[in-house]
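**Q** Following are the structures in question.
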Structure P
Amino acid sequence: MPILALLRHGQSQWNLENRFTGWVDVDLTPEGEAQARRAGTLLRASEARIERVHTSVLTRAIRTANLALESMGELWLPMTKDWRLNERHYGALTGLNKAETAARHGEDQVRVWRRAYDIPPPPLEPGSAYDFATDRRYAAAGEPPATESLKTTLVRVLPYLEGVILPELQSGLNLMVAAHGNSLRAILKQLMNISDTDITGLEIPTGNPLILTLGADAAVRDARYLDESRAEPLPGFE
């Protein structure tokens with residue numbers, strides 16, 4: 001049965017600064033680089049024999065994939081980068097400090113913006129510092145979103161999952177997807193049929209490969225983190 005390794009990128013500079021990042025192209029911290037290398041070491045020691053890699057078009061995910069592959073001794077593996085695997089777009093919250101935003105709007109409101117399945121933050125104003133309309137990475141996307149909920153993140157991830165990732169898995173290839181907390185949560189919601197309620201509590205640790213074993217019908221037969229000391233609960237696999 002094919003294996004799908006999901007890898008959330010290592011700590012980024014804005015993770016460290018506790019800021020809403022979304023589509024902003026922030027790099028890894030030294031700790032994030034170390035997390036990516038440790039992920040590669042774990043993958044190399046596991047039974048997962050990765051044959052192809054998918055990642056977003058954001059530096060922190062691409063570098064996580066490359067650092068992991070370097071630790072695996074397999075930098076030669078083919079890699080596809082696609083904007084549909086990007087992190088969720090945080091709209092007008094982009095760049096703001098999370099604690100300061102909670103102090104201004106209240107912790108309950110910020111929790112809704114961050115964790116609710118289908119409630120997005122306020123939209124980003126056109127022409128703002130984080131307007132991606134002229135970024136050539138998104139030429140194929142048409143007009144980039146001004147904000148996203150997890151629900152609308154899943155809407156854009158789903159065609160890539162169903163049109164690219166699942167066909168490769170069903171052909172027998174073992175894959176790694178190095179991406180972001182919310183794009184990976186969207187993939188897990190779809191593959192594991194996680195409810196709208198349960199998905200709001202699902203956390204994915206940085207730099208800890210999550211190994212999914214899939215059947216021919218794309219149903220998840222097994223799911224486990226390679227670093228058990230940093231594992232988070234998975235609905236149906238506790």
Structure Q
Amino acid sequence: MKLVANGCSHTSGAEIEYASQDKCPDKAWPKHLANLLGYDHVNLSMSGASSHRIIRTTFEFLHKHYRENNNSFQGIFMIIMWPGWYRTEIHTEDKKVSDHSQFYDHKWAPLIVGNDEHYKKSLDVNSYMYYKSWVNSVDRHQHIIDYYLNIILLQNTFQKYNIPYLFWNASMNTLMAHERDYDAYSFHLSGKRFPKMLDSGACFTELCRKSNQQISLGSKESGFGSHYDENAHKWFAKMLHRYIKNYLL
């Protein structure tokens with residue numbers, strides 16, 4: 001059996017070892033959880049990832065797995081830790097672009113609200129104008145609905161192919177806000193497979209904070225100050241392991 005995780009920096013293990021580290025899959029919670037379950041391990045996550053990247057890379061993984069395993073989806077357990085919703089990504093067709101550019105994820109670049117100065121320096125003019133237009137034209141309501149639709153899409157994909165899965169929140173986001181405008185979307189989400197989707201105190205960062213887990217030294221040094229150390233990842237893995245064993249297996 002193989003545990004396949006996807007998400008953002010809190011799943012990739014960002015800054016566990018040093019400041020501005022993009023990922024550290026061997027010390028992040030998916031690896032520790034896989035060890036507890038006795039599974040192999042794949043971590044598809046990346047710092048700055050959006051729900052769009054999660055959909056894209058999960059679909060790519062599923063297609064590859066299906067082709068390499070005699071047209072079967074058996075043998076995998078999927079865990080998605082959903083990031084914030086003010087995020088998207090942009091693709092380039094420029095063949096000269098290398099993985100050392102901003103388009104380092106197979107010619108995709110993550111876009112996150114609030115990184116204006118960074119993108120002004122790192123993106124080409126057209127890509128930067130796209131980012132500015134996206135920030136200024138897409139309102140909160142549209143972001144939230146788009147986010148729900150991505151989650152429902154992946155949930156329904158897993159259910160269609162009988163792929164066992166678990167969803168969790170990385171940090172506080174709008175899914176935790178009990179706003180009636182979104183009942184038509186949250187209604188379709190499986191509570192058993194996304195048990196804490198509306199609980200602001202049950203996301204990864206809040207659970208770690210309330211249990212007095214420690215921010216990593218690397219994250220303190222970088223000034224970001226929100227990425228947790230390996231012991232916190234181990235603690236979270238044990239918590240997920242208890243839930244999976246009690247309710248999903």
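**Q** I have 1.8 for distance in nm of label points 7 Å out along Cα→Cβ at positions 172 and 204, calculated from one of the structures P, Q. Which structure is it?
**A** The structure behind it is Q.
**Q** Shifting gears a bit: For Kirkwood radius over Cα pairs in Å, which structure out of P, Q has the highest calculated value?
**A** When Kirkwood radius over Cα pairs in Å is computed for each of P, Q, structure Q gives the biggest number.
**Q** I've got another one for you. If relative contact order in percent (Cα under 8 Å, 6 or more apart) computes to 25, which of P, Q did it come from? It would help to have the intermediate numbers written out before the result.
**A** Values: P: 30; Q: 25.
Here the read-out was taken from Q.
**Q** Assign the value -12500, calculated as helix-only ellipticity at 222 nm (-39500 (n - 2.57) for each DSSP H run of 4 or more, over all residues; to 500), to the correct structure from P, Q.
**A** This value belongs to structure Q.
Each reported figure results from applying straightforward, stated rules to the coordinates on display, with no laboratory input. Keep in mind that what you see is a predicted model, and the values were worked out from it rather than measured. Cβ atoms are built from the backbone, for glycine too; each structure is taken alone.
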